[in-house]
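Once you scroll down, you'll see the structures, which are given as structure tokens.
Nothing in this text is a laboratory measurement; each read-out follows from the coordinates by a stated rule. Keep in mind that this is a model prediction, so the values were computed, not measured. Cβ atoms are built from the backbone, for glycine too; each structure is taken alone.
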Structure I
């Protein structure tokens, strides 16, 4: 998700969690399938997001790494998604995302024990205040560690 100040700029901190935290009431639950189209320099991602009975499809290009990146995303149709999805074979991720307080995203990856927390920031210098419900579960910050990007985790 891009920030309001620059709609094509993503500023995000990422944390490795020891386990799935106990979430406060009211967390949104999204089921996400992501896949990357073949390419060396340009990495285009397809995403299907299910929330309840609603399904939304996106195409996204991200450039850069670390705390601040360029992210260009647009909603697409199911037909475009289905046509391109077959090209992502071998480079896919499935996860359940819990959105808490509209800012914290907890991703539990399907098929492994990995749980990550992400926080979208308004600006790179914004101070992160970790909520009490999350603090005991944080192992370490992994912002900028390429091993924890969804692209790297895709199979």
Structure II
């Protein structure tokens, strides 16, 4: 992983596809692309709400996750304890996981007292993507991307044509 503090900005794009195409253009122009890095900048957290949370959903998800943990533990014990039958370990693992998973989820949900009655998925996204390169090659890469004959979509956007 390159040290991004030792890199110089070459161009900034609004989406990853444009940054990737710029690097591809540089590769086709014979530029040493192994000196380049695409850095996501302007990070923002996005939380997409996927549904309403209810007691039924809490119990079911706790039971299912508990059963899966119980199954994994049953198989682990079966592998570590030679000569033991899998069926009793399987039953014990599923039963214990079901109870503990359900209880853990119910207690956790009850502790929030309705402050978060929805399910969601969180991701981190970048608002722009910067093509960066090492000091020895950055100026040449900027020249290639701002030169004549380059397709307009590959040129360094006018917002990026600032003194680096």
Structure III
């Protein structure tokens, strides 16, 4: 299911880029987001993209105060997903330490927001459902542990 959603999103991005090359006007941030999707499709493993996206939903559910807004969540999710492709990593030589340092290159904010919108549309329902299942599982285990603790205290 998620693979089909990813393939549909990647196909849509490819169609949009081809129409843009034929001369159909497109906003710059939309075109850049489509190019990012193309890079992810070519250079990142599909399972890794899905895992990172779903993991971000688990993180948001587990620590809701970690992200100030839904936009902040989306931007961080895009950063984590884009980090799967080495093309978004730059290097520089640090003269003080004498080592080569790796740095992440952010995309433009509007491009990031557009890409986040696409990822949320593709994986959002699954991410929220997974987070809900994880939360209910944690609550069930906590209730079982509390029940076990009560039973043990009654034995002593």
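Which one of I, II, III has relative contact order in percent (Cα under 8 Å, 6 or more apart), as calculated from the coordinates, equal to 29? Only structure III yields this read-out. A value of 2.2 for distance in nm of label points 7 Å out along Cα→Cβ at positions 121 and 137, calculated from one of I, II, III, originates in structure I.
Among candidates I, II, III, the computation of volume of the Cα convex hull per residue in Å³ that gave 177 used structure III.
With helix-only ellipticity at 222 nm (-39500 (n - 2.57) for each DSSP H run of 4 or more, over all residues; to 500) coming out at -25500, pick the structure among I, II, III it was computed from. The read-out comes from structure III.
Each of the structures I, II, III was assessed by distance in nm of label points 7 Å out along Cα→Cβ at positions 33 and 145; the largest value belongs to III. Ranked by distance in nm of label points 7 Å out along Cα→Cβ at positions 41 and 97, structures I, II, III are led by II, which has the greatest value.
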